Each structure stands twice: as C-alpha cells, then as structure tokens.
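Derivation of every value follows stated rules applied to the coordinates shown; laboratory data play no part. These figures come from a predicted structure and were not determined experimentally. Cβ atoms are built from the backbone, for glycine too; each structure is taken alone.
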Structure P
Amino acid sequence: MTDEETAQVAQALIETGMDAVIATNTTLSRVGVEGMEHGHEAGGLSGAPVRDKSTHTVKVLAAELGGRLPIIAAGGITEGKHAAEKITAGASLVQIYSGFIYKGPALIRESVDAIAALR
C-alpha cells in the first residue's frame, strides 16, 4: 500500500470504531528475495524481507492515528533491536512469529530487554 492508502485505512479504522490495528501482514511482493532459492514461489512472504516496509507502515499509521488506538507491529522481528524499532516507530505492542520460529524463546527476552532499554 502507498502512504496515502495507509492514511485512508487509518481514517477508516477511526471512523468504524476499531479497538486496535495489527500492522502488518505478509506481502505478495518478491522485492528483496529475487534470485534466492524459492524466491519466485507464490504465496505470502513474511519475516526479515518485510521488516523495513512494516516499520515504515507503523510510522505512517502512528502519524495518522495520533495515539487514538493501539498499533500492534508485526513483520520481520528477528532480533530484539527490531522489536525496539517497531516501538520507536509508534507501535504499542509487537507480535513476533517468524523470528520466534527460528530463534525460539530467547528472542522474547532479547526483545523485552531492547524495548526496556528505550525507557
């Protein structure tokens, strides 16, 4: 989505009385995985390849929502510093999935410590 489309979604979330938003989900884009084994396969791409785009989306949503509802950030959190980046971008919470699969429970402690260090 473009920044303008993300802003429209933010307004729709406010107008319809949503309680929160999860930003983001998988992407069909293959930018960043071109030429990699399985990079051409169809389906949703998640994890590290979506990190920067996800963080940008959180920033745009945070600016548009102005604290009116919580943002749950997801997408590419494979290290504690990535969780902290999402919070810095404007998220209230983070959701870790792909990173947890690959790193296990240690990623949770690493993320908590990185977020705590922001304060």
Structure Q
Amino acid sequence: MGKIILEGMEFFAYHGCFQEEQVIGSRFIVDVELETDTAKAEVTDHLEDTVNYQSVYGLVRHEMEQKSRLLEHVGRRILDGIATAYPEITSLKITVSKVNPPLGGKVKQIACVLTR
C-alpha cells in the first residue's frame, strides 16, 4: 500500500453562499490524500501502474470551476470524481479550504474535510 498526496493546489473560484462570493470569487486551496496499492508501480516504473497525479489534478480543477454554494458540495464532487476515475483507491481524503472567508472578522481560512 502507498499513500499519494497532492497538497496545496490553489484555485480562484466562485463558491459561497453570498451572492458577492459567486460574482467576485475567492482563493481556495485543495489537498487530496489517497491510498492505493503501489506495489506494481514501485517495480515497473510505469505511470499506468499507479494513480496519475496529473489526472487527479485535472479532476479537481474541473470541479473547482463549477460554482457551488457550499464547500461540502464541491468537496463531494471532487471525492466522487476521483473515486469513479480510480476505483482501485482504498481510501480518499479531500480538504477544500477557502482563504480569507467573509465572516466579519479576520480568519485565515476555513476548511471542509471529507473522507471515503
């Protein structure tokens, strides 16, 4: 078993409950942590024997481009998209963070963490 982590993927997107957030947009950070059997790739050194990180990034980017009101919703779409593309993944954790959320005070970021 191996763990693959894509950490700190940054996106400018239009997620939020407030109308302004869906117009002005905000900065988001997404982390993906997955577990899969990497034994074959460890020996063959072939990309097709593991989870393709570039493909995972593309799936995340695609879902971040779709407007959502809730981080939970965009996180679920990312989780489902990766799991569908790579059924060999045995566990999956997604963290979607909104940087400087409009909460009426200074907050570095908020995050939603989903697992499968």
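Matching task: 25 is the computed value of relative contact order in percent (Cα under 8 Å, 6 or more apart). Pick the structure from P, Q.
Traced to structure P.
Computing helix-only ellipticity at 222 nm (-39500 (n - 2.57) for each DSSP H run of 4 or more, over all residues; to 500) gives -10000 for which of P, Q? Only structure Q yields this read-out. A value of 11.2 for mean count of other Cβ atoms within 10 Å over residues 11-18, calculated from one of P, Q, originates in structure P. Taking distance in nm of label points 7 Å out along Cα→Cβ at positions 83 and 107 as the criterion, the top-ranked structure out of P, Q is Q, with the highest value. Out of P, Q, which structure matches 52 when percent of Cα pairs over 17 Å apart, for residues 3-66 alone is calculated? Answer by label: Q.
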